[in-house]
Structures are given as structure tokens and as C-alpha cells.
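Read through the structures below before going on.
Values in this text are rule-based calculations from the coordinates and carry no lab data. None of the values given here were measured: they were computed from a predicted structure. Cβ atoms are built from the backbone, for glycine too; each structure is taken alone.
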Structure P
Amino acid sequence: MIGLTSDSARQASAESPAAGALVYLLSARAVRDFGDGFVAVLLPVYLTALGYSPFEVGAIATAALLGSALLTLGIGVIGSRHDRRRLLLAGACLMIATGVAFALVHEFALLLVVAFAGTINPSAGSVSVFVPLEHAVLSGESADRSRTRMFARYSLIGALSAACGALAAAIPAYLAETGMDQLTAIKAMFVLYALLGVAGCLLYARLPRRPLPSSGAPSGALGPSRHIVYRLAALFSLDAFAGGFVVQSLLALWLFERFDMSLSAASLFFFWSGLLSAFSFPVAAWLSRHIGLINTMVFTHIPSSVCLILAAFAPTLPLALALLLVRAALSQMDVPTRSSYVMAVVTEAERPAAASFTSVPRSLAAAASPALSGALFAASFQALPLLICGFLKIAYDLMLLAQFRQLKPPEEQ
């Protein structure tokens, strides 16, 4: 009995550092996604208040996504050779600088530079320099059968935080009712974004330093799984390019212009939208255990795209919101399953590069479409971005199913 107790104690001691690292990592995800949640809603309001057109709003969103793509590419190249904790700390410091700069800078050219070089996320999603590093850490701490569940938990925490952040985007509207200038109130929210970067620094600093793999690492960034990664990256790029037409900032702009929706109402809508997305993640993990990762990705994604297409034709705001909420409940179920699938079909040494190389093309592809979407808004083709997004996403789902339904992760074999 004493021997068993001693063995249990040693096992708990061995597992506690990993559990502690996951707590800090998940907490950091919550902090930065809360900031991304209110920034995505406030960004078009802020830029419009500064006098910029829908096309210029889309251009700044494109600059932000393009800059994120290049930063993530750099992480993929150097991530396997450098301490991930240090790289995460550098990203949090960049988040601080971005929030301060957006609160102070008004000139369009400078805003483009800050958006490109910083961490502003107009999509309020997983397009972020932090994500590949966090994916590699999470997959290294999870067994095959619990990997998807861990990614669902990671995505759930991020989505709940982003939903609360979207709700917090109404704060400037409430402050304006007390007599504060709305532009000043929005700037204060960017300062809050910088402070959240400080909190992220403190959390990442608590992560333990892990030794880098000394053997089994590929000579290049990728090894035997490179062809799988390249094919997945190409398909994910199509999905991201489609999604870029309706990033959260531009969807908010569509609601503002199409239905004259108020900021407080939009904030409440994006809160509930984020909440539905968040609680779809555990459902996705459960569903994937019964029908598989690829089937879960495809057969939840297609109905969500149909809802988006129908929303483009909705004659009233309540009907449009209802369709968009159904879409929100389905459209993100591929997030934890996609992340888990990528980590499952590559070797352990390739995971940081695979996470990055499947994220970078997504970011690059997503960076191209917001500017196009903004141009369509400016030309009064307000429904067209929603239609393009929906039809392209359906095409992506069908191609993903055709190419990868036979390549199963270890837990499905």
C-alpha cells in the first residue's frame, strides 16, 4: 500500500509541471482572445470615426492578416531550434506595443504599418503568431486519444474569451452616454489591449523551459510528412481565403450598413455568436470520436456555409441574425478537429513546423480577401462577400473529403 502511494505521488509530481504549463498556456489564450474579441468589433468603428472608407478599413485588415502570416512563417522556420517560451514572450511584448500604437496613431500609412507589424487580429479567430507555438506545446502534452479533447478545451477557452471580449466592445457606447467622447473611449480599449499583453507576458513567463528535441528532428523544417502538410496547407488556404471575405470586422460593417445595427446590439450579437461557437468545440470532440476527424470537419462546415449564403438574402435583421447564429454554432467545429488532425498525421519533431506551415498559407490567403471585400462594400455589392465566402467554403469541404478521408489519425486506425 505504501509502495502504491509512493508510486502515485511520484506520478503526480511528474505530471504536475505539465499540468501547470497547460494552465498557464490556456490562461494566456483566454487573455489575448478577450482582447481580440473587442478589437475585431471596435476596429471598423474606430477607423470609420477617424474618417476612413470601407475600402481603407479592408486594407488595414489585410495588412494585419498579411503581417501575421509573415510572422508565423518566421516562427515555423525557427520554432524547432529556439525556446518556445521565449518566442511566446516576444509575441506578448509585440501585443503591448500594438495596443499602445493604435491608441496614439491616426495617419493611414502609419496605421497600415502598425497593423502589418503588430498583433491586431480583425478576424477574432485563430490567425495569430501565438497559435503554432501553442499547438506544438499542447500536442506534446497530450496522448493520441485525448489530443482532440485537449484542442477542444483550448478552443473553447479561446472562444468564450473572445465572446466576452465582443460583449466588452459595447463599453465605449456606454461611456459615450456618460459624456465621454466615443473616440477617446475606443482609444482606452486599445490601451486595455496593451495591458492584456502585459498579462500575457506574466503568464508565458511561468511556462517551464523545455529541452529542444535532440534527435529525430528533420534536417529541414519538415521531413517525411512534407507532402501531407503541403496538400493540407493548400486546402486550408482556400478555406481561409473564403473566410477573409467575412472576417468579424467586415461582418460587423455589413450589419452596420445593411441593417443600421447599433454598436451595443452588434456587441451583444457577437457575444452570443462567440458563445455558440465556443460550446460547439466539445461537441466536435465528441462527434469526432464517432464519425472521425475529417467527417466532422466537412459535415458540420457545409451547413454553416449554406446559412451564410441564405443570410446574404435575408430581408430583415432578425432573420439574418438567426441564420448567422446557426452558422456560428456550426462553422467553428472544424477548429479543434483540424488542429488535432494536423498534429496527428505528422511526426512529433515536425509538429511546430507543420502547425506554422498550415497556418501561414491560411493567413496569407485570408490577407488577400478583406481588401477585396472592402472594395465590394464600397461599390455597394454588400451581399457578394457573403456569397463568395459560402460557395468557396463548400468547394473546400468537398475537396478535403475527397483527398483525406482515407488518411486516418492513429486513434481511428
Structure Q
Amino acid sequence: MSAFLSLGFRPFFLGAAVWSCLALGLWLAQFQGLMAPVPYFAAAAWHAHEMLFGFAAAAIAGFALTAVPQWTESPPLRGARLAALFGLWLVGRAAMTVPGPIGPLAVGVLDSAFLAVLAVAVAHAILRAGNRRNLVVVLAFLVLFAANAAFHAAGPDGPELRSLALRLGLAGIVVLITLIGGRIIPAFTGNWLQRTGREGVPAPMGWIDRAALGIGVLALGVWTALPDGAVTAVLLLAAAALHALRLARWCGLKTGAEPLVWILHLGYAWVPIGLALLGLGAWVGGLSGSAGMHALSAGAVGTMTLSVMSRATLGHTGRPLTAGAGTLAVYCLVTLAAGLRVAAAWGGGLQADMILAAGGLWMGAFGLFAILYGPMHVAPAIAGDAPDHG
């Protein structure tokens, strides 16, 4: 068995990074009028779909297929079964990019199959181990599957349902970030502070965390169904405040010496920023909702995926858990890309140039990640694939 198929993070992290660059490059070409939109899909809808259900879904799959075996003490998916699942993801990307020969129905079936099979595989591992508290991960995959299915069911004449499906997909991923982030960020931060002899201990799970998670899920659910209005705005702003308070209790300001740790805090910070911008957009009718959505997608999703992918790759290939100059550059590029893309909502006559620049920075971040970390994904581990203890 090749090293590439020994654990889920290897094919899916590399695939997510490469596809992120390719898909964004294709959309930028459509945005500039250099190529026609993909058949059956408006350019913006195709772009949003591939960032959520193509790129982000692959990154989440790589994390889940690597972390769940540790949580459940069960054998990981590897070898031929991992290759088949990765192949199913690739088939979905091909169908979404060149859909003409097979038609929209077949595209929807092929593209949705990956999330369905992934949910079954992860659920099987969790239930077999009797580790039911982690079934929330499966629930997140089922939400993504439902959102993706709704996106395809909408068809070209259902823009409202398609927009709702994209909001549901983004909401599901953000909720997963808040759940997993609340588990790994305090743990990795506390381990690093203790290992380096620094003062401070991240606050344990408490009522603030539960309130942030509960109000956050409620706010994103209401926003998915009703993106505008006073009730939606109040819930989103309340969720933003609670998540900001939650993050402040994790000692992030003490981690400036290690980019591999502070990037996790920065990635999570995009969650309250995005929720606040969505809330303001729902409250003030003239405020673009694009800023909030891109704070959550380009900001939270983009930064958290890169932070987790880099850390997990280093940990599971036997390398020191510290960020070199190249990794720091990756983090800076994705942060600049997210900030510029959010600011483009108010760019006026410069908006198109800002979007292109943000896209270039994003492709630079994920392209550099693929160059730096791709060889680690295909080569045997230095000291054996081991859990990342932070």
C-alpha cells in the first residue's frame, strides 16, 4: 500500500489545495469573460458550489477520516477503500466542470454521492466504536449532503432554492468549525503554552461556549431560511458577540511566537466577524451581504482549513509542530486574500480589481501549500503516522 493512501488527510488535503487553485482560476476566467460559464450553472453559483462542496468538503473529509479513528480507536479508512472514496470526489469535480455530455441529473447524482458515502463511512466507524457523541460530525455531513442535493434539484430556473442551498452549506461548515474549533484550539493552545513554559490556561468548556454554539446554530439556521430582517439581525449579532467572547477566553494573544497556533485563533476570529457583518447586512438593507458571506467562507473556512491541514500534515508525518517561513507565507497570503475579498464589497469602481487580486492571493496561498506539503502527503512518514498531540 502506498503512503499516499495510508490515511485520509493525504489525498484529501492535497486534492483540496489543488482543486481550490484550479476551481478559482476557472471562475476568475469566467469573471473576466475569458471563458463561458459551465453549462447548467451561472458562474457565481458554480464558484460558490465548488468552494463549499468541492474544496471545503475535501478538506473536512481529510480531517474527519484522520481524526475519527483516533477518537474511536478504530482502524482508519485506507488503501483501496480510501482510493475509491477519493475517486468518487474526483468524479464529482469532473462532472461539475464538464457536465455537458451527461446532463444535469447525472451531474447531481455523481456530485452528491461523495458526501453520502463519506457520511456512511464515518457513521459506521463511530457507531461500531460506540462513540455516539461524535455523531455530530455525521450530522454535519448530512446537512452538507442535503444542501448539495437541493442545489442540484433547484435547476437553472430555481435561483432562490439554489441560494438557500448555498447558505445552508456555508452554515453547516461554519457550525462544524465552531464545534471542532472549540475542541482543538484550546487544547493545542494549552499544550503549546505548557510546553514553552508560558503562563496562561485556555478556559474549559462552559456556559459561554454552550451559549455561543446554541445561539450560533439558531442564528445561522434563521439566516439560511430568512437572510434579511430584524430577528435575523439580532440573532446573528448576538452569536457574533458570544463567539468573540468565547475566542477571547482561549489565550490567543499569548501565542504570537508560533504561527501554527495563532493562525487557529485568527481563523476562528473570522466567525464572529462574519456573523457580525451578516447581522449588520440583515439590519441595514443597503449593506452588502457579500462581505459577511466572504468573511465566513474566504476568512473562516479558508484560514481554518489551511491551519488544520498544515498542522495535521506535520503531526501525522512525524515532523516538528512549528511553522517555517513558507508556512508563515501561506498564512499571510490567505489572510490578505480574505481581507481584500471582504473589503471588495465596498470597493466601488475598484471592486473587480480587488476581486481579482484577492483571487490571486488565495491561489498563491493554496498553491504554495501544495508545493510545500504535497511531498509530505505522498512520501512515507518520518517517524510513522501518529496522532497530533499538539
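Descriptive notes on the structure:
- Test item: distance in nm of label points 7 Å out along Cα→Cβ at positions 303 and 375 calculated as 3.6, pick one of P, Q: P
- With helix-only ellipticity at 222 nm (-39500 (n - 2.57) for each DSSP H run of 4 or more, over all residues; to 500) derived as -24500, matching label from P, Q: Q
- Computed 1.05 for Cα Rg over 2.2 N^0.38 Å, for residues 151-366 alone - originating structure among P, Q: Q
- Label whose coordinates, when relative contact order in percent (Cα under 8 Å, 6 or more apart) is calculated, return 17 (choices P, Q): Q
- Winner on volume of the Cα convex hull per residue in Å³, for residues 39-174 alone once structures P, Q are ranked, highest first: P
- Highest-scoring label, criterion being distance in nm of label points 7 Å out along Cα→Cβ at positions 71 and 103, among P, Q: Q
- Taking Cα Rg over 2.2 N^0.38 Å, for residues 95-158 alone as the criterion, the highest value among P, Q goes to P.
- Among P, Q, structure where Rg and Dmax of the Cα atoms in Å, for residues 223-310 alone as derived comes to 14.0, 42: Q
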